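Down below are the structures I want you to see.
Since every read-out is calculated from the coordinates, none of them should be taken as a lab result. Model, not experiment: these values are computed from the prediction. Cβ atoms are built from the backbone, for glycine too; each structure is taken alone.
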Structure P
Amino acid sequence: MSMPGSEYNPLRVAIIGAGPAGFYTLSNFFKQKELHVEIDIFDRLPTPFGLVRAGVAPDHQKDKSVQKVYDKSAQEPNVRFYGNVEYGSDINLNDLKQHYHQIIFTLGASLDRSLGIPGEDLQGSFSATEFVAWYNGHPDFADLEYDFSQENVAVVGMGNVAMDLARILCKTPAELSETDIADYALEALRHSRVKKVYILGRRGPAQAAFTPPEIKEMGEFSDADVTVLSEEARLDATSQALVEQSDNKNVQKNVAIVQDYATRKTTGKARQLHIRFLVSPTELIGEAGRVTAIRLVKNKLLLGADGVIRPRGTDQEEILPVGLVFRSVGYKGRPLPNLPSDESQGTIHNKAGRVMTKDGVRVTGLYTAGWIKRGPTGVIGTNKTCARETVACMLEDLAAGHILNPADPSIEGAKAFIAIRQPDAVSYEEWEKIDQEEVTKGSAQGRPRVKITSWEEMLAVAKS
C-alpha cells in the first residue's frame, strides 16, 4: 500500500487537547492541499477551545473571537471532535497507536507554580489558575468559594494573567454583567467588599511580562483608581540604558504607561489598584489558620554576566495587611502517562515539536505543540507559529516513512473504540447544542453567553 496521505490511504492524526495549539495544528495541516488527512481532536472537557473559553478574561470578548476561526476548522468534513474523553483515563497511548499514524499532544499548562514561601498554604491563599478557571465557569472549579468580605487583596505576579485577575476584582458589577463571566462569580463579586488590590512584581517596569494593552486597561476602570509609587516607576540606570538600546516597542510603551500612572492623583473612587514593583513576598502571615498579611522585601536590580537583569533582596521589609492572596508566577504542564516529561519545566521532552526520550532519541509518531511543548510563553497567536514548526516536522517524518503503523486506521475503528471507552463522548455537533443554549440565554440578558458550568448539565444538553 502507498504511503499514507493519499485519497485512498489518508494520513490519520490524533490531536490531544482542543485548545489554540490543537486548532492551529488543524489549520496548518489544511494548508497542505495535496495531502489527504483525517484528524480526530480530543479533549477531556465536553467543550472545545481550551483557554480561549476557560482562560481568556470574560471582559476580553475580542480575544475570544478567534473561536470563529477554530469553528471553521472543526467544520471540515475530515475532522472529528471527541469531547469528554480524557487521555490517561478513558484512552491511553497504546490505544491511540492502534488507530493513528501520528499523535500530537497540545494539552497546555494546567498547573501553577508555587511561591515557595512560609504560609503559602494558609486559608485565603490561592493560585491564579484556580481563580481564573472559577470566574470563567470551568466545571472543575465551579464549586470553589472566595471570601470577598476581605478589603485588601494581593496578586503576586506581573504577567497578563495577573492583570486579568486584578481587573476582575476592580470592576463594578455593571461592568462585569456585560461579559460572559460565570453567573455564580458575578453574584459573588456583586457583594464584594474589596477596596484595595495590590499587584506585586519582583522586578521593575522594564522587565514586567504584561503587554501594553493589558497595563493600559488598568487605568480605565469606572470606579477604581490606579496608583504607582514614583520611586518604583523610575528606572535604574542599567534598565534605562537597555530600554533605550532595545528595539522592543512594547517595553517602551509599558514603561511610559507605568510612569504616567505614577503622576496620577486619586479621584476618590471606591477601589484602589496599587501596582508595586521591586518587591518580593517572603512570607504569608496568618492568624487562626488564615492569611492576614504578606511580608515583602524590597529588591534592587543587578545585571548578570549573561546580560540578564535579576532582582536581589535588600534588608528593607514591609508588611501589607491582606486577607486574600493570589499567586500568578507561572504555569507548567502536568506529566502525562507514557510520555517523557521535563518536570522542572513542566513540558514534554521534545526537539522542535518531535517528542524525544530523556536520552535524546526521537520517539516515532509522537509530537507536541503549545505550552506543553515550549512552556507558558507568548499569547494566543504564538501557538500558530509553534504549531507550524511541529507540523513541518510531522510532514518531514511522513515523507521519510517515520510514522506509526496502526492496526486499524479507519474512522469507524476509532469511533467504535472510543464509544466503548467513553460512551458519553461529545461530538462537535453535540457541542453546538451547548453553544446554542449558552448564547440564547446570554442574548436574553444582553450578554455574549451564559455559560453552563456543570458537567451534568453540559452532557444533558449535548445529548438532548
Structure Q
Amino acid sequence: MQDSLFGQPEGFQPLASRMRPRSLDEYVGQAHLVGPGKPLRRAVEQGQLHSMILWGPPGVGKTTFAQLLANVGNLSFETISAVLSGVKEIRAVVERARNRKQSEGRDTLLFVDEVHRFNKSQQDAFLPHIEDGTFIFVGATTENPSFELNSALLSRTRVYVLKNLEESNILLLLQRALTSEQGFDGRLAVPDRVRELIASASGGDARRALNILEVAADLAEPGENGSDTITEAVLEQVMQTSLRRFDKGGDVFYDQISALHKSVRGSDPDGSLYWLCRMLDGGCDPLYVARRLVRIASEDIGNADPRALQLSMDAWDAQERLGSPEGELALAQAVTFLALSPKSNAVYKAFNQCMADIRQDPDYEVPPHLRNAPTKLLKSMGHGDSYRYAHDEPEAFAAGESYLPEPIHSRRYYEPVNRGLEIKLAEKRQRLDDRNAASPNKRYS
C-alpha cells in the first residue's frame, strides 16, 4: 500500500500532535498571557506555578500549554479526561502523585481535560489534594467556568481566558509544519493563497488548520518542481468533506443564538436570516432554532402581532414533518416575518413582574366573590357572594369589578405599547379603565 506524503510508520502521530511546541518561545498565540513580561509567563519561568483553569474554544492550545508548564517546571505530567474518567481514575492519579512526591520528591501537574463535564462531587474530589499540594491542578474547559464549575474549585484556582488564534498565528503554524522535520520538511508546496484560505477556514483553531493541511497533503498533486502541491482545487475538495467548526454547546453557539435573537428584535431581516443560515450551516439542530423562534415571537412581538407566534409554530411543525433541508425554508420564512413584525415586550415584562411579585408577596387569599361555590356550605360561607356575571352586564363588562386580591387591587402589569395590534388593545384598555373609574359599583374604593 502506498504511503501518504509523510507516511505512517509505527507510532504515527497526527500532524497537530507532532507540531506541539517544546518551549514557551515556540508557543504561538495567547500573548496576553504568556508574552514577554506577562505575569503568567514570569510565574512559569520562575517556577512559581499555581493551580488554574484554562478557558477557551477548541484548538487554541490548552493541552499544549499544560504540557509546557510541566516541561518548564520539570514536573511529572498526568492527564485525565472528564469524558472517560470517574472517581476511580481520580483516586488512582492522586495515589500516583502522592507516591511520586514521597519517594522521588517530584511534583506532579494534573491536567483535567473538559473539566466542566465532571459533576459537583467529582469536582470536589480534587479540592483536598489541591490544598495540600499533592499536585498542581490545571483544568481545561470550553464552557464558562462561572456556570459549569463549582465555587469551591474556582476559589482554589485562577481562571485564564485563551482566545482564538489570529490568522497570522495560524499562518506561522502552517509555515512551521511545512518546513520543520516534525512536519513535512520542505517536501510539500502550498501557495500563499492556499495557506491564507486554510487559515481563514480554521476559525482560529490551530488543530483544525493542521488537520486540514494533513488531509490536503494526502490529495496533493504532483508539481512542476517535483514537490507535491496543494492547489485551491484540492483544498476545495477537502473543505467540502470537512465539518465546519461549530461549537454546539459552548460560547460560540450561544453567541450566534444571541445574534439571531437581537437581529430579530432589531427588525433586521437580513441579519436575522444571516445568523439563521450560519447556525444551520454549522450543524445546529433546526428544531432548536424553531423552539427559539417561538420564544422570540412571544418575548419580542407578543400581542403586537399574534400571527408571529402562530407562524413560528407552523414553521416548527413544517420542520418536524419535512426535515432538512426542506423544512428549513419555513424557518427562514418565520425569521424574516418576525424581524419585520411590530415589536412589543409588554407581555414579557408583565409576566416577569407578576412572577417576581408573587415570589415576594404574601400568599394572598382568593377574594370571596371569586371563590367557587359548588355546595350549600360554601355558599353559606360567602363564596361567590356579590359576584357579577360579566355576560349579564352591558357590553359583557362588569364596570368597577376587581379580580385581584384586595391589598393589590390597583396593581397594573400589562401595558400595551403603541405598536401593531397593541394600539387597539391599548385603546380598549383605556376605555375599560374609564368605565371602571366612572362606575358607582366599585368593588374596592
Identity of the structure behind 11 (criterion: relative contact order in percent (Cα under 8 Å, 6 or more apart), calculated), options P, Q: Q
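Ranked on distance in nm of label points 7 Å out along Cα→Cβ at positions 198 and 294, which label among P, Q comes first with the largest value? List each step's numbers first, then the result.
On the way: P: 0.7; Q: 4.6.
Greatest value across P, Q: structure Q.
If mean count of other Cβ atoms within 10 Å over residues 22-29 is computed to be 25.4, which of P, Q is the source? Kindly include the intermediate steps, with their values, before the conclusion.
On the way: P: 25.4; Q: 15.0.
The read-out was computed on structure P.
P, Q: which one has helix-only ellipticity at 222 nm (-39500 (n - 2.57) for each DSSP H run of 4 or more, over all residues; to 500), as calculated, at -14000?
Q
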Read-out log10 I(q)/I(0) by the Debye sum over Cα atoms at q = 0.11, 0.16, 0.20 Å⁻¹, for residues 310-421 alone, computed value -0.56, -0.93, -1.16, structure in P, Q: P
Structures P, Q, by Kirkwood radius over Cα pairs in Å: label with the highest value: Q
